[in-house]
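The numbers here are math on the coordinates, done by the rules we state, and not lab data. What you see is a predicted model; the values in this text were computed from it and never measured. Cβ atoms are built from the backbone, for glycine too; each structure is taken alone.
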Structure P
Amino acid sequence: MKIIRTVRGDIAPEMLGVTYTHEHLFGYSLNPKSDPDLRLDSESAAAYELTLFRMAGGQAIVEMSPCDYNRNPLVLRRLSEATDVHIVCVTGFIKGASADLLVENKNINELADAMIRDVQDGIDGTGIRAGIIKAGSSLNTITPNEEKIFRAAACAQRETGALISTHTEAGTMALEQIELLRSEGVPPERILIGHTDRKLDWDYHIAVAKTGVTLGYDQISKEKYFPDSQRIDFIIRMTKAGYGGQIALSGDLARRSDMVGYGGGPGYTFILWRILPWLRKQGLTEADIRTLMVETPKRLLTLDV
């Protein structure tokens, strides 16, 4: 049976709808000295953001805050119930900087077992099950602890079939992540490489796409890295090159200043109200848009149980 695992329970893949594949609703660093703008701790602000997203036509969010970012599945379930937006919760870790203290004294099997429990049984006794697995690397390197997390994530993927969605620092180490995961038996179609639009190098993107993985263009609206016009150009070019089904769009909004609910912006309506019309104007068809926003997320998140 094919399902998608959400915080309110398993749903049929056809129920997922328009989906952002890499976002943050409620979570913050374990480090008390971290940037206060990165502290998303208001349930009401998150509910407001999701309400706007739903009004704009959004139907599902993949919430990418794992245990090293104060994951709270109970809050996510309440938010999903209150707004009728499907939310997929994550297991795993972001990267070494946040995860080192949690993983340095654990072996691969211990980490993998915890991830498997999160997906199959539920998180921390809540009964709320994760729908994907997260692993990440540092700038231009995969540290020993990060390698351990990747190998544990691969073990959990083989056991559960869940997608592995990664963090790359500034888009680096994508090919190395893929090589590591594939060496552990993870099929490329079950890998989503995050933040690839932090490194808008055409040859690099083609090399990543040729491996068969999906590329996360998930920094949309963050023009401090690249203008959205360049992201639009890459989406159009990748689609024309035959890789439109290997792109997943999102904004990775993790700051209070990103969220309308906290008095900031652009918020979760930006892709739906600004980017999709822009893509249409540049020549993408409605079928292309549906692939980006519905079919690819559905493919990535579907589990065989």
Structure Q
Amino acid sequence: MKRYYRIMLGAKSIHADECFKGNFIGAGFGIDSDLTNNLPDNWRDFNLKYIPVWLSKNPSKGKVAAGLSCGALWTISKGIQKGEIVLCPSGNGNYYIGEVIDNYSYKTGGILPHRRHVKWYPNTIERSAMSEAMRNSTGSIGTVSEITKYATEIETLIGGTRPATIVSTDSTIEDPSEFALEKHLEDFLVKNWKQTELGKDYDIYEEDGELVGQQYPSDTGPIDILAISKDKKTILVVELKKGRVSDNVVGQIQRYMGYVLEELAEENQTVKGVIIGLEDDLRIKRALSVTNNIEFYRYQINFKLYKN
């Protein structure tokens, strides 16, 4: 299946125009050596080797930032396949669209030296033409964001027409409007984090002043919210679900927590989980009754109409 990615070309996509003119996408992250013979098929193997390299160059940073940087470097250099589509912010409200047409190459001394050749489309996508759900996903913090779930909408926008409805190609989502609601809830929680009960004890991960703890990538899927306690001793994994939550989400969040424990946590850090939903049921109550590091929170929506 062809995949679609949003790629930031440098901080705030500062190198977008140069990449467009040079027909490439790329990354740097301070790894200044040719990776041609060091790009395994599994990104975890790449991270295992290069996270220590990245940390040696960035001694003030932690494993969370290292994992994000090395994972993005591997995805751009190896993970994106020939024929797949990239959307890159141009800096003026539009997105360049291109098809990756070649394997990895290294440009000594160039900006974003770890490169892939791209055939750019003649037209761009206006951010204002995207659905709100897609705007939220393409606007997420981080160098790389997979946006394949919006394949139908992207292809429609490439064709020059504006989508009239919410579009989702995720087979697990029965009602696209409910998917949009879930994304709205996530964005609302992030924006109002400091006013929540969790915000009293935890901060969403930031790196150089930018939020990186929303939709943090893991090897079993993106983590909705990744936070850390104010004393830096506990990493918190938050999974947000619309409506009623059942026990299958317990296994899901445990997989995320296992990844965080093995790949991101420092020696003195523990990992906890929080599931947030509108309602729980008996099965999730039973499942959580035998866990001591996962909690359930309910959210509440207040909606009122006032006659003028």
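Here helix-only ellipticity at 222 nm (-39500 (n - 2.57) for each DSSP H run of 4 or more, over all residues; to 500) was calculated and came to -10500; which of the structures P, Q was it taken from? Working through the options, I get structure P. Taking distance in nm of label points 7 Å out along Cα→Cβ at positions 53 and 285 as the criterion, the highest value among P, Q goes to Q.
In this comparison of P, Q, the computed figure 19, 50, 28, 2 for P(r) over Cα pairs in 10 Å bins from 0, in percent, for residues 189-252 alone is attributed to Q. Across the set P, Q, relative contact order in percent (Cα under 8 Å, 6 or more apart) reaches its highest value in structure P.
With mean count of other Cβ atoms within 10 Å over residues 93-100 computed over the structures P, Q, the top value is the one for P, the highest of the group.
With Cα extents along the principal axes in Å coming out at 56, 54, 36, pick the structure among P, Q it was computed from. Corresponding structure: Q. Largest in distance in nm of label points 7 Å out along Cα→Cβ at positions 21 and 293 among the labelled structures P, Q is structure Q.
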